[in-house]
Every structure is written in structure tokens, then in C-alpha cells.
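*Asks:* Quick heads-up: structures coming right below.
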Structure I
Amino acid sequence: MIAFGTSGWRAILADEFTFANVRLVTHSIADELQNAGAGGLLVIGYDPRFMAEKFVAVCAEELSLRGFDTLITARDTPTPTLSVAIRARGARGGINFTASHNPPEYGGMKFSTANGAPALPEVTKRVETFIRRRLSESTLAMPVAPPGAILTEDLQEMYLSVLAEKVDGDTLHQRPLRIAYDALWGTGRGYLDTFLRAYGCEVTALHDWRDPYFGGRSPEPSEANLAELKEVVTRGGYDLGLATDGDGDRFGVIDRDGSFIPANAILALLVDYLHESRGWREGVGRSVATSHWLDRVASRHGIPVHETPVGFKFLGELILEEKIFLGGEESAGLSIKGHIPEKDGLLACALVAEMVARRGQSVGEMLAKLADDVGRLVNRRIGVRLTPEGQLKLRHALEEAPPEAFGGKRVTRVDRADGVKFFLEDESWVLIRLSGTEPLARCYAEARTEAEVEVLLESGANFIHQ
């Protein structure tokens, strides 16, 4: 069964991700759109994965047969750029052929609505209903309107002009930084480096060419994948190391001493920095898996916090409703008010550069001060691969026999809004949830020290494996 997870439909290339299934999903999205009216424009983008242009061409052809105009990106393009284009062109939505940070053997289709946001669950469930209906009828719809136009456009300039409105370029001009940027062979190449150089920054780019295999690993800006960036930063005496994932919607940060800075820490710093530099105080949004360090910073400034299920689409809704000035996820997703309701790793990196330039401090120095002001919390996660039988077993255990303690700490409260989040005797917590994009369970833990987090993660893993 083709199903939309946390961020679209993803599957193994040539296994489930085939031309036949791409046609099936395309027509089912067209069914959903035509329920609200015929025709209109759809923007189609893609990341550097194998056969991406071929899948895009098939999708555009099928949409044309259904009477939709399509605008195809001229090259593999960051996800946030697609979101900007949907809004700027007044499109009815967009289809992005990306599996984001998943391994190179994966393909994916992500549907965004007219506001540039990832489609909400109620929309994707309707698309899944159309998929099941088409499978049972074993037929595809015939053209019902004159064929739509198929256009191609380079969207880089459009996106970079929007990014320039969200970042304080004067600050970067006044104190241009030396930055090493790892594009991880993804769509961010030629985007973030071009933007930073325009404001006088000296940028050394790594892996800034297209590779469908992403160097033989997942294009995720994790600590394990940024070892080369760490070495370049420390050997070259750079102020900062930045990275984006395969489709440019996630970020990674290396401090000038080579330290990898977790996304949770960056989000907490940016809440503090954006409140200080812009005077923003509308609210902060975070997913259920994201560090409560954001809550501490927000509380210090009298800012309300909104918690959502995992999936940036829920934070995007809060941005559209103007309830928050920053929405963030521990998986390195971020956007801000007045921007797109979609995570934007390029924006996150540019804001970190602005913050370092304005404050004249390293990221580590800023984190040390933040810890003095509000205390420190450590948040980590692990992934445990499971067979379908193992996933069913874990679901049953969480429902019928959830643990009463983790690492010797008693469970005081349970929240089942997304996965199962166990609050413990102190400020610690453990969250166990099945991934929406991969066949694995994730265990998240937060506590005051690294040692406590290690114990909680081990306890969580033992429960998952039992």
C-alpha cells in the first residue's frame, strides 16, 4: 500500500518507487485537486537522486493530460525554493520528487498545497483513498480537458531575493565571516554559498557537485556525516561550518573549534537571538520530540510555547496562523514568521551566520551564556530498525504494557499525542515513536546531563527490543 508518512511518500527505487506508481500517485493527487476545481498550475521540483528528471517528466505529462499547467524547476532545487515558487506563482500546489535525508536508494514524492506548506494528514488521507480506488478499478483517468502547458524555470534568483528579506545582510557586511559550507552533494549547492558571498563572506564549498549516491551515504547533516567539514573548519581557522541535507530543508552547524552543535541547541539560541534582534515575541512552536530547552528560553522572555506532533506541516500551520515567530524540530527543521510554512535549512544556516556576526562570539560561547541564564538540557535520539512484526509488537507493548520507569526514574505522566512520551520524576522525559519515513522506531531522551541521557536511551532501547 502506498502511504504518505511524516513528509510524503517514500520507497525504494525500482522496488515500490516505479514509473507505474508515480503515475498512480500523480493521478490521485490530480483527483484530489479536481475535487476543488479543474486546471491551474502545479510546480514540480526534484532533488539529485537517480532518474529524478525522468520521474518528473512522467509526472508533468500525466498532469498535462488532466488539464494542469506545470512549472518544472530547471535543475535539482531545494525544497524551500519550491515552497516560495508555489506562493509566488499562485500555484494550486506542488509535487517534489525528494526523499530528503533518506539513503540514496530511496525515492519520494511530497505534495504541497497552495500555501506552500506540506499537505496536512486530512489531505494525504484523501489522496490515499484515491490511490486505493484506482488500484481496485485497475484504470487511470483519461484526459478530461485540453492538455496543460509544461514550462521550465530556474527559481534560484526568486528564492535568494526572498531569503535576503529574512536575513540582516548589513550585519554580515559589517563583519564578514569565513565559512566552510558542506552541500553534501545536494540541492543547496549554488544557493547558500552564493547568498553568503553576496554579503562579503569568504565561503569554501565542499561536495558542491551533483552525486545521486551522495558519497555513498544518507545526505543528512549529522555529526557522523560532517567529519570532513569539521576538519576543514579547524585546519582552516574558519569562523563557522554550515551544512544542508539532500533537499536543502535541514541544517547542520560546526563551531569554529570543530564541535558539532545539535539542532536543539541551535533552535534554543535562535529563539533567544530573534527575540533580542527583532523584538519578536508572538510564540514559539516545537514538535513533541524537540528539546524543552526552547521552553526555558521562551519562559525567560515571557513567550508562549506551542507543542505539535512530529512533522513540520503542523508547525507550518502555526506560522500561517501567525501564532509563532519560530517553528523548529529536533531533526534540524526551522522556519520563521513571514517566511514559508515549510522547513528551510538555507534560512537556518544564514540566520546562524548572522547571529555569529552580530554577537561576535562563537556558537559555543553563546551556548555557555545561555546555559548560565536558563540552565542546560541534553537531548538525543537513537533509531532501532524493526521488521513489520517488530513494529506490531512494539505498538502492542506501548498500548498494553508501557514501562513504569526508565533508567530508575519513575514515570509520572504519559502523553500519546504522537508516539508515547513518558515524563519522569525530574525534568527528564523519554519519547518512543515509529518513524513516518523509515522502517524503524525512534527513541528520544532528554535530561540534565549526557550520562543521564545515555542511561535513558539504553533503557528505551531495551524496551523496544524486548
Structure II
Amino acid sequence: MRESYDVVVLGGGPGGLLAAIAAGRMGASVLLIERYGFLGGMSTAALVYPWMTFHDIEGHQVIQGIPQEIVDRLQARGASPGHMWDTIGVNSYLTPFDKEAFKDLALEMAQEAGVELLLHSVAAEVRLQGDRISAVETVSPYGRRTVHGKVFVDGTGDCGLVALAGGATVLGRPLDGKVQPMTMMFVVGGADLEPVRQYMMLHPEEFWPASRISQLDKLPLTGISGFYSAWKQYAPSYVPRDHALFFAGMRPGQVLINTTRVINKDPTNVEDVVAAEIEARVQVRDVFDFFRQHIPGFSQSFVAETGPQIGVRESRRLAGLYTLSTDDATTGRRFDDVVARNGYMIDIHDPTGKGLINLELQGGAYDIPYRSLVSKDLSNVLVAGRAISCSIEAFASLRTTPACMAIGQAAGTAAALSARHGVSPGGLDSKDVQTALVAEKAFLR
């Protein structure tokens, strides 16, 4: 392992992984630093499933490039069926995947791109030269290591590197700084979804209004949101939810449950995160008991897996050269410096209660501008993934995995070009980034 790289990426989740692969494919020397012994971030460490969405609500695919290549390669090895109709109706399509196969593919694609890996490691300190990071000092159970870089990409999901370097970030909603709840997803085995399908067709009023119940005789059941009456009567009262949410897994009898919620916790405070982890695992036990006793088809089921960590919906966001606004997202604004597109609706889980705020995108999909990836006060730092510069509402749309992947590809491409030409990311011509992205089949128009 060398001491200096063109591009150093912090975090191997959907944003950081795609940034590292994209930079490596551009010919840059790349180091990817990841705290776990595997890659994939929330998709693998927190069981966030399925991926939603590569499409807008009308069914037009707006995210392609390396993210779509990942789906294609998983599909080729029987680890994803590809894009399927979302039977909840929140999206047009969603994308199931096998997380173990994704772990394997993530490592394979990183190595194909020439990316070097520093696993089991996190950044503990940064070295600054004026307004640029010159090096990061990492710490692991095996000691410390100092790594120098020309350009750094923050793919931590919470602007961890930017914050460590003293760069400007934003946390939470303007009202009180609160963030969306954390969730511990868990996998259930031994379930039978046919009784669920039959119940939905008999009791459509018990489910999300947009659910495609009239089509369940010909559509595979991919997602379920509802059981309102049963939840109200029998669910653990301390769980701040008003319905059950779960998805059909990749294997027979496998279901992934996304129903726990831990509110009023700060994801940047270790004490709060520890408390959230403990509370979430108690919720898993009690929510599963509810499923086994009160949801048809779950009487013989069992908890097969919980993730190594709780799922974090929201954390710090970058204060960048441009803040993507709520209006930008809802009206489908186009930008000259577009580097990614997104079509997922605004989906805000109440930071302090049970509710949801869902706003459809009137423009169908919107552009994500390059300037929103660029730090305004750290001259050689880009952000990959959900933590780009945006409003709280725009964040609630672009926090999903496919969007994070697309943003990551853009960040890695820009980082490699910046290192190659010896210019800061802020001084890079966005048209050069666009040309390189299109060459890798990214969809920008």
C-alpha cells in the first residue's frame, strides 16, 4: 500500500463505493477506506432493502450508468430479478437484491477498477494545508496509518470527513435540528406471503391507498404497507409507527421488515447512537412478536438476521457551492451542470412522532447539480451519496440508494479529473465531468 493517492475515498457505502469505482476506471490511483470488513454501506450493514428507485413515478428510468451495471451483473448471477413493479405504489419500480452477492460484487468491481482497500479503518485526524486536506490519519484495531491524497471524497453518509476537517455542514430540520428516525431492519424466514396477498385483496382499505391491489392477481407481491387496524390494536404502543411495512425477499419464505423506528436521537452523538441500537433491538423483538401473532402467514416464521448496525436515514449534510432546494426537486428543475438525476418522491419520516410527509415530484424527476457535491470551504473535497448540499426536503428524496450511487459515480469521476488536471473540484469544468459520465452510460438528460 502506497502513502499517497490521486483520490482517497472515505466510506464504502453506495456513494463511496461508486466514487471509488468511477475514479479507478478514470485511471486515478484510488484508496477506499471502510470501517467494516465488507463494502455496501446501509445496503449490507443495515439491511436496507430493496433499492428504490432507478425510475420516476411514471416508470421512466432516470438512473443508469454504473448503478445499472451493478443491477445487470447481480441479475446475471441470479442475485436480483432486476427492476420490479412496486406493489405498494410509492414508486413505479423497486429493485430486490441479494446482499451477500452484492458484498461479493462490490469487492470484485472495486478490484477490477484498481481500487486499493483499507478495511476495518476510519479517519481519526486530518492534516490541513490552508483550505485543503493533505492527508488523513486512519485508525484500526491494527494500528494507525497516514494516507496522503490530491482529492478526497467524503462517502461516509454523514459528512464525517468534512466535519473532521472543520468544513461547514448542516444537521437536521431548520425548526429544531431534529433528524428522521433510525430503523433496525430485520430478515424473517419461514413466512408465507400468499395469505397476505389474499388478505389484501379482501381488505384493500387496510393498506396504503396507492397499493396495486387490483393487480395482485398478475403482479408479484414486492412490498406491503398497511395492516392499519391490526397495528393499532395489537402493535407495541411505544413504537412510533402507525402501520407495518415489509418487503418480499429474494428467497422463498424470506421477508424484510422495515417497521421499527427510533426517534429523538442524534446520529452524530455516540451516546445517542448506542441508545438507539439498544432500543431498536428491543423493538425488533416486539415487532416480530406482533407479526408472528397478528399478520397472516407469519405464525411459523423466525428472525433470521439483523444488521451489524442500525439504519440511519439522515445525518449531516454538506454546505456546498449550491444548495439543492425543495422547489428544485418538486418542480423538476434542470441545471447546466447536471451530474445525476433522481425520481424518488420526498419521503419524510417524522423526527418526533409517527407520521410521514410524502410529496410527489411534479416534474417527474430533477437534476442534481455538480455544485452541490463541492465543499464551499475545503478546496479538494467532494461529497458522494446522500450528504450533498441540499434542503431537508430534497434530502428526503435523494437519500435513497440508487440516487446515492449516481451521485457517487459523479463525485468519483470529478475527483479523478480534478487530480489529473491539477485543479480543485470547484475549478473543474462541469462539462468535462458530464462527458466522462455519459461515456460510462450515466443518464443526464
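Here, each number is a calculation from the coordinates, and none is a lab measurement. Small disclaimer: the values here were computed from a predicted structure and weren't measured. Cβ atoms are built from the backbone, for glycine too; each structure is taken alone.
*Asks:* Comparing volume of the Cα convex hull per residue in Å³, for residues 61-276 alone across I, II, which structure shows the greatest value?
*Replies:* Evaluating volume of the Cα convex hull per residue in Å³, for residues 61-276 alone on every structure, the highest lands on II.
*Asks:* On to the next question. Which one of I, II has distance in nm of label points 7 Å out along Cα→Cβ at positions 189 and 213, as calculated from the coordinates, equal to 1.5?
*Replies:* Clearly, the read-out refers to I.
*Asks:* While we're on this one: Tell me which structure, out of I, II, gives 1.00 once FRET efficiency 1/(1 + (r/R0)^6) of positions 133 and 381 (r between Cβ atoms, R0 = 30 Å, to 0.05) is calculated.
*Replies:* Of the options listed, only II reproduces it.
*Asks:* Could I ask something else about it? Please state which of the structures I, II yields 1.09 when Cα Rg over 2.2 N^0.38 Å, for residues 237-332 alone is computed from it.
*Replies:* The correct label is I.
*Asks:* Given 21.0 as the derived value for mean projected area of the Cα convex hull in nm², which of the supplied structures I, II does it correspond to?
*Replies:* Value 21.0 for mean projected area of the Cα convex hull in nm² corresponds to I out of I, II.
*Asks:* I've got another one for you. Starting from the value 23: which structure in I, II was relative contact order in percent (Cα under 8 Å, 6 or more apart) calculated from?
*Replies:* II
*Asks:* Just checking, which of I, II has the largest value of distance in nm of label points 7 Å out along Cα→Cβ at positions 109 and 413?
*Replies:* I
*Asks:* With helix-only ellipticity at 222 nm (-39500 (n - 2.57) for each DSSP H run of 4 or more, over all residues; to 500) coming out at -12000, pick the structure among I, II it was computed from.
*Replies:* Among I, II, the structure yielding -12000 for helix-only ellipticity at 222 nm (-39500 (n - 2.57) for each DSSP H run of 4 or more, over all residues; to 500) is I.
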